[in-house]
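Please treat every number below as a calculation from the coordinates, not as lab data. Predicted model, so just to flag it, every value in this text is computed and none were measured. Cβ atoms are built from the backbone, for glycine too; each structure is taken alone.
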Structure P
Amino acid sequence: MPELPEVETVRRGLVPVMEGRVIAQADVRRPDLRWPLPDRMAERLTGARVERLRRRSKYILADLSTGETLLIHLGMSGRMLISGRTVGQFHHAHSAPAKHDHVILDMADGIRVTFNDARRFGMMDLMPTATADAHWLMAGIGPEPFGNDFHEDYLVGALSRRRTPVKAALLDQRIVAGLGNIYVSEVLHRAGISPKRLAGRIAAPRVAGLVPIIRDVLSEAIEAGGSSLRDYRQTDGELGYFHHRFRVYDREYAPCPTTGCGGSIRRIVQSGRSSYYCPLCQR
């Protein structure tokens, strides 16, 4: 499932073609994705101007001139694809709607934004912008990793009484927004902390040291366009490339890349998810 870097990459790709633009025509081609789509969704979107595109955790939020916000979650296989624009000498023309093109937004300037989702684990909803933070999917989400509320003292306090493995604690969206299995594995390897270690038993200076590492890993992944393991694509259809930089994720039995370590990457299962780590240098 796309994590913060993939969702942020998609958001940045959509900003030039959606922000400040009017949705001339919305075409909703089925009544549901993971859950039922909003009532009269096409009617409510058509004619609306996208005032702002933002991200909260793993959600893309389009604030509209109508006072509503379109919430988008990509799910396992969702893609936001752009057509009808010219890049250099190349024009990306519209193709006929494909089988899994479920929501199509034709912008007033001729650009088309298509939500394609083969598995239909994605979702969309419309909610009042003024109370968006209270939406049932948004309420209770923790601070953004790049925000001012996410700092060393906060994370030390948040983990100090947690009796769960640190891997599970960092995946908890109530503690920090947007982290998923891939990037938590990468963060813990850089920090030299075992994913099995109980969060509340890690010394405060080591917990504090996670904050800049989390930001570094996420920044590098965004710069690389995210990680493409299965279905994820950027808005222009290109793959992300951060998976070429993985130190541990999906690298079972590979040599540990830590200088002087000599260990090899192992895979364990925690709460039904694969964790990759080096048992020699992650303590």
Structure Q
Amino acid sequence: MKNTDKPTLGIIAGNGILPVLVARGAKSSGYRVCCVGLKDQFSPDLPQECDVFAVAGMARIGRWIRLLHKWGASDAVMVGGVGKKIMHDPFRMLRMMPDVRGLILWYRRLRHDRRDATVLAAIADELQISGVTLIDSTTHIQQHLAGSGVLGTVTPTALQSADIEFGWPLLTQTVALHIGQSIAVREGDVLAVEAIEGTEALIDRAGELCKTKGWTLLKTAATDHDMRADVPSIGVKTIEQVADAGCRCIAIGSKRVILLDATAVIAAANNAGVTLVGVAEAR
């Protein structure tokens, strides 16, 4: 039942803690939060953070829209990760089980172009013609966006600063080409570049390749990135993983990367001795 005393925000939720942070942020701003949790993706902590919650398949777009209409949500955000590997599975249609609306969208818009920006635009258009506007996914979590400069208590060394200066122009080209959102560098060498495998796999690969440790992870979104979805993020687990893999510095785009609970992430970096730096876009 719709509560007319509060504005309603719909959330289409993938995995991770980000949908939880968005739900909390929206509720603290006076919103009634109604969430579509994507099957086998959403965090078990998410339902209790929402006023209304339902599960839907990741390609059952018609069900998303019916639920959002039922709840009276004219604005929605799409947050949380969804594994991209399924898009290259030969049995992807069987695994995703799209409904009629999802099948039509796939046939008309996505058969030959499954890039993130294309998928997002297609979903946003489908929601819009049904009366639901997909808004900037960071609207209710501005306090968790990376700031500029040194974000913790561990300051960068001369080597780390040089690696940031070296790597940042390369990273901006990588994200502009839609290859990935992260690279790993050390002493003027590129150790690894993120692609479809994701940041966690990149971190593991860089750690294996750089036994001397002390490498730097750089991560950002393109300047023209559509902030309605797939905004890059790091969390406490990221800090723990990079520390284990020998990374001692993380450089992230200011206002372009989400800290999955900023206070906890910065504290974890301080405790692990990892430098955390927010880099402004213009360099």
- Structure with the greatest value (metric FRET efficiency 1/(1 + (r/R0)^6) of positions 150 and 254 (r between Cβ atoms, R0 = 35 Å, to 0.05), set P, Q): Q
- Comparing FRET efficiency 1/(1 + (r/R0)^6) of positions 126 and 262 (r between Cβ atoms, R0 = 41 Å, to 0.05) across structures P, Q, the largest value goes to Q
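From which structure (P, Q) was helix-only ellipticity at 222 nm (-39500 (n - 2.57) for each DSSP H run of 4 or more, over all residues; to 500) calculated, if the value obtained is -7000?
P
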- Message: With distance in nm of label points 7 Å out along Cα→Cβ at positions 22 and 46 coming out at 0.8, pick the structure among P, Q it was computed from.
- Response: Q
